[in-house]
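Participant: These are the structures, in structure tokens.
A short reminder: the numbers here are calculations on the coordinates, not readings from a lab. Values in this document were obtained by computation on a predicted structure and should not be read as measured data. Cβ atoms are built from the backbone, for glycine too; each structure is taken alone.
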Structure 1
Amino acid sequence: MTLNRSEFGIFKDQKIFRYDFATEKGFSYSLINYGATLTDVRMADREGRILPVITGYDTVEEYAQNGGCFGATIGRVGNRIAGAAFTIEGTTYKLEANNGPNNLHGGPVNFNRQVWEGESFEKDGKAGVRFSYTSPDGESGFPGNLKTSVTYTFSEEGEIQIDYKSESDKTTPVNLTNHTYWNMAGLTGSETIKDQELQLKAASYTPVDEFQIPTGIAPVEGTPFDFRAFTPLGRQDAPETLYDHNWVLDGEGMREAAILIDRPSGRKLTVLTDQPGIQVYTAGGMGDAAERNGRTYPFMGAALETQNFPNCVNDPDFPDCLLRPGEVYESTTIFRLELESGERRAESGELKEERG
């Protein structure tokens, strides 16, 4: 695996670096330390054609100016906090509402808007970057000085492992996730994910109210939220804007959570996590700001956000998301890229990269 670091731009007088990784198997990965962001992932289809399978931009200015959180690390709290407020140990903390009455992804200035320290590494045939950032007490309204590291590790065989770790000197909610949009057909500027098939290892989900706040836990059987078998994301009974919902994953510990397949190309993504839930957002509300592969448009990709449940800090029936002094928050998610079983993998000499 080759590793290259180069200057990507300047943000508020701080240098932004890009880390590029390439493998002999035809996979390539890129990261920047602005937002600890995964900016590019490319892989071959069954014919050896290499295309990007995630959305992204080519300049730090675009990441700073546009929404969508393409590929970014999300924190302190991914997803929604109802009423943009929560109470811990008798103290109520007010946050900025940036999603109707709710706080979404930590607010308008969250982890994806910060410059992280980055340190690259190579070990045992793998390579990656460890990003670190300390969120000061009171930042975006959250209590405690929160030290966080996010470590991306890449393999020759198409595996992306993300390890999260946080510590705080005050009790604070923590729910970290990655917000990459995946399109396994390969992005060239017009493909939607409606025909791509999703399987979720989840017999339940969290229904929501008019403000996208969960109202409890319900079975998926007999609903448009049943993806226990491979089903097109654009199924006939799907909501008009498809999905922006959390599923309650079966089992505990590190396990398979989701599989996304594009049948024509043979590209397959398997998501593994130790988290209790996964938010599937199918980009139904995307605007028209151009990204590197053409433009943004509804249903251009699917964000598969491993996480605790939305509004977990305010719902005692959901898994605890409070990090207390002396405790360590740790979580791992793996994105595994491959071709469908039985398909021919192109040899390195047969690979042909196609720019979107």
Structure 2
Amino acid sequence: MGIVQVNLGERSYPIIVEKGAIDRFGELLKERGCRFIAVIADGRVSSLWGEKLKEILEKECINNVFLSVKPGEKSKNLASANRLWNQLADNKVDRGWWIASFGGGMVGDLAGFVAASYMRGLEFVQIPTTLLAQVDASIGGKVAVDHPKGKNLLGFFYQPKFVIVDPAFLTTLSPRQFRNGMAEVIKYGAIKDRALLELLRVNVVEIKKREEGILAHIVERCIEIKADYVEKDEKDILGIRAQLNFGHTIGHIIERESGYRLLHGEAVSIGMVFACIISHRLGYLTKEELNELKSLLTLYNLPLQLRFPLKVDEIMEGLQWDKKVKEGRIRFVLLKGLGNAFLCEEVPLNLIREVCLEIGALA
């Protein structure tokens, strides 16, 4: 069994990475004193895996209630949170209960937001079932809901008690959801580990076939990278953890303006291309490195340009709500070569506009 420890003092927790790890879920809860748990689950995941999870909990005599959330980013809002708060109250959930998220990144964010706010905070655990959630969204304690003005605009830093990462869940992912997660995997290589990018290039056939060994290695490596960032800058104060948002500055805007028809990873893929072009124009990234990253994204069938009408002015307006904006300055995570990210304190507005046109935005 692989265990990656996130070291945050009294908020430290393990991430358990192993095929079949879900079978130990009830045992892990019982060891930590949990007797009652509310599982907030993606509706599709619940239909595939819900009965198995219920059996695991009941085997350890853990009382449980399952609350379903409609799949998709459009569910990640205050209306959904309010419905879940009401359902928790209707089920007489009190401070002795725990909350578990069971699904992808959207469910993890929403369930974590509910756990952090209901009765001033209940113990929380994550069971990520998508590649994107396993390598990224379930780790680090950022929980949030979206607002019309911006993605993840309302939220908390709220660390889980533990995270179960079982590669078995990846067998039921749709091809599109698998590609969605691969965008975040590529992001980790781009910001921190060029060797990971090479591994992704050389093993593309095995990875697309979802071969267990290579996938487990990739997932654990991404978790290690994220855990290191979180340990160094848990609450995103020092600008270190901001590097994890490579591709997200533009990506979040594209995702929202598409009406969430684009998945998160698809939008981030375009955002990474945007950030790499900026990096190249400012002299930080060679043309060869830019083309290398674009080629890798293409290998995994991820988009490089906008595929729906979006005006430059709409992107510029959206940038004002990015969490990295500081004192009116638009900051971007850029690359000083592949595998070496940094937070650029200010990018010229005219350059941003030019690159918006280059990725297919309308003047």
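Participant: State the single structure among 1, 2 that was used to calculate FRET efficiency 1/(1 + (r/R0)^6) of positions 25 and 281 (r between Cβ atoms, R0 = 35 Å, to 0.05), giving 0.75.
Facilitator: On the way: 1: 0.75; 2: 0.15.
So the calculation was done on 1.
Participant: Could you figure out which one of 1, 2 the value 0.60 for FRET efficiency 1/(1 + (r/R0)^6) of positions 217 and 297 (r between Cβ atoms, R0 = 35 Å, to 0.05) was computed from?
Facilitator: On the way: 1: 0.60; 2: 0.95.
Source structure: 1.
Participant: If helix-only ellipticity at 222 nm (-39500 (n - 2.57) for each DSSP H run of 4 or more, over all residues; to 500) is calculated from each of 1, 2, which structure is the one that comes out at -14000?
Facilitator: Values: 1: -500; 2: -14000.
Among 1, 2, the structure yielding -14000 for helix-only ellipticity at 222 nm (-39500 (n - 2.57) for each DSSP H run of 4 or more, over all residues; to 500) is 2.
Participant: From which structure (1, 2) was distance in nm of label points 7 Å out along Cα→Cβ at positions 97 and 121 calculated, if the value obtained is 1.9? Don't jump to the answer; show the numbers that get you there.
Facilitator: Details: 1: 4.4; 2: 1.9.
Considering all the candidates, the number was obtained from 2.
Participant: A further question on this structure: Can you rank 1, 2 by mean count of other Cβ atoms within 10 Å over residues 105-112 and just name the one with the largest value? Intermediate results must be reported in sequence, preceding the final value.
Facilitator: On the way: 1: 22.2; 2: 28.4.
Top value of mean count of other Cβ atoms within 10 Å over residues 105-112, among 1, 2, belongs to structure 2.
Participant: While we're looking at this one, here's another question. With volume of the Cα convex hull per residue in Å³ coming out at 122, pick the structure among 1, 2 it was computed from. Could the numbers behind the result be given before it?
Facilitator: Working: 1: 132; 2: 122.
Only one of 1, 2 returns 122 for volume of the Cα convex hull per residue in Å³, namely 2.
Participant: Also: Identify which of structures 1, 2 gives the largest calculated value of FRET efficiency 1/(1 + (r/R0)^6) of positions 9 and 89 (r between Cβ atoms, R0 = 30 Å, to 0.05).
Facilitator: Numbers: 1: 0.10; 2: 0.40.
The structure with the largest value is 2.
Participant: Where is relative contact order in percent (Cα under 8 Å, 6 or more apart) largest, in which of 1, 2?
Facilitator: Values: 1: 19; 2: 15.
Once relative contact order in percent (Cα under 8 Å, 6 or more apart) is worked out for each structure, 1 has the highest.
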